[in-house]
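For reference, the structures are reproduced in the following blocks.
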Structure P
Amino acid sequence: MRTSYSGLQKALHWIIALLVIGMIPGGLIFTDFDNKDAIEGIFGAGSFNTFYDAHKSTGFLILFLMLVRIVVKLMSTKPAYEVPLTGPEKAASGAVHGLFYVLLIVVPVLGWIGVSAFPAPLPVYGLFDMPAIVGKDRDLSRLVLDYHGWLAIFVAALVFAHIGAALFHQYVKKDGLIRRMTG
């Protein structure tokens with residue numbers, strides 16, 4: 001009986017995790033126009049736009065990888081637990097993972113809508129631009145980007161909860177749960 005995820009599932013998990021963890025401070029610092037002068041004072045002229053473009057590009061990458069991850073999840077079986085979860089653990093795990101899947105689609109899409117409505121460029125690492133998905137509407141842009149930011153902060157809280165639960169299983173329960181994604 002298989003007790004760990006496939007190599008592709010593990011790769012998608014860890015790549016997305018690292019991208020999301022990097023996006024949290026990046027989104028708070030490098031997309032706040034109040035920080036533009038300070039950022040350009042430290043990193044040079046034009047650096048604010050470079051960081052902001054990297055944030056948008058990485059958001060598109062997360063969206064794409066999450067869509068791939070959903071397809072892979074639907075085509076794969078879930079590995080068995082070495083030690084079964086309790087009822088509350090199973091419920092919490094399902095809720096957190098479900099929220100991750102929803103939010104890691106919704107947050108990038110809200111960013112895409114907000115930047116489209118501003119309007120501003122939608123680059124993907126300088127390779128090509130994504131199309132705008134709504135017309136120019138600055139009020140809509142502000143509203144949607146506010147939701148984008150608040151939901152991203154909620155994602156950050158979920159990341160901490162997820163890491164905390166993994167550490168709890170590893171060091172307190174010692175039930176081998178973390179090996180599902182590392183072994």
Structure Q
Amino acid sequence: MRYQSADYVYGTAPNLFFADFIDKQTQNGKLLLPAEGEGRNAVYAAYKGWDVDAFDFSDTAMQKAIDLSDKNKVSINYFISDFENVVLPPSQYDIIALIYNHMKPEVLSIMAQKYFTSLKTGGFLIVEAFAKEQINNVTGGPKVIDLLYDKTQIETTFNAFNIVKLEQKKIINNEGKLHSGEAEVIRLIATK
């Protein structure tokens with residue numbers, strides 16, 4: 001239902017944390033964007049020269065992502081899957097970016113293992129997600145506390161990775177109509 005409107009509900013510009021990270025990379029490679037929705041981050045990375053794989057469970061979101069990539073004259077490999085059933089090849093990706101991927105803790109633990117296996121040695125995992133304090137805001141994110149994160153949970157869940165940066169901070173989101181206004185987020189940069 002979220003993606004049924006003609007508008008891009010999170011806008012067409014990339015997430016700022018993601019875009020800043022991509023812009024700082026000195027060479028391109030292969031990138032995975034799980035739960036990519038309407039494709040704004042995938043299209044940005046492809047435009048910057050990355051080989052992009054992305055997935056989501058929504059056929060409508062996939063079609064909007066493909067339309068956005070066509071409009072921007074870039075190519076992305078977008079496929080339909082959910083977290084539990086996605087099959088990811090080993091040692092495939094230079095970057096895996098989880099931008100507002102919210103799931104139950106037990107699913108997050110399973111996915112952390114999948115991502116670790118699928119990341120190349122020296123590759124990066126980046127995460128931006130809503131913190132538990134976001135439950136009090138009306139500026140986006142799940143309205144179920146178990147689907148929001150805290151720093152300790154993220155540190156524990158991704159303990160196989162080498163954590164470069166882990167922080168919680170207030171930001172002002174301007175990502176379409178569903179992420180708009182002050183928000184409380186967790187940000188992680190880690191390597192394998």
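Since every read-out is calculated from the coordinates, none of them should be taken as a lab result. Computed from a predicted structure; not experimentally measured. Cβ atoms are built from the backbone, for glycine too; each structure is taken alone.
Among candidates P, Q, the computation of helix-only ellipticity at 222 nm (-39500 (n - 2.57) for each DSSP H run of 4 or more, over all residues; to 500) that gave -24000 used structure P. When FRET efficiency 1/(1 + (r/R0)^6) of positions 74 and 162 (r between Cβ atoms, R0 = 30 Å, to 0.05) is computed across structures P, Q, the figure 0.45 traces back to Q. Source structure of the calculated read-out (mean count of other Cβ atoms within 10 Å over residues 34-41, 13.0) within P, Q: P. In this comparison of P, Q, the computed figure 13.2 for Kirkwood radius over Cα pairs in Å, for residues 66-129 alone is attributed to Q. Which of P, Q yields 1.8 for distance in nm of label points 7 Å out along Cα→Cβ at positions 154 and 170, as computed? Label of the source structure: Q.
Taking distance in nm of label points 7 Å out along Cα→Cβ at positions 10 and 146 as the criterion, the top structure among P, Q is P, with the largest value. Structures P, Q were shown, and Cα extents along the principal axes in Å at 41, 39, 32 was computed from Q. For relative contact order in percent (Cα under 8 Å, 6 or more apart), the calculated result is 20, so let me know which of P, Q that is. Attributed to the structure labelled Q.
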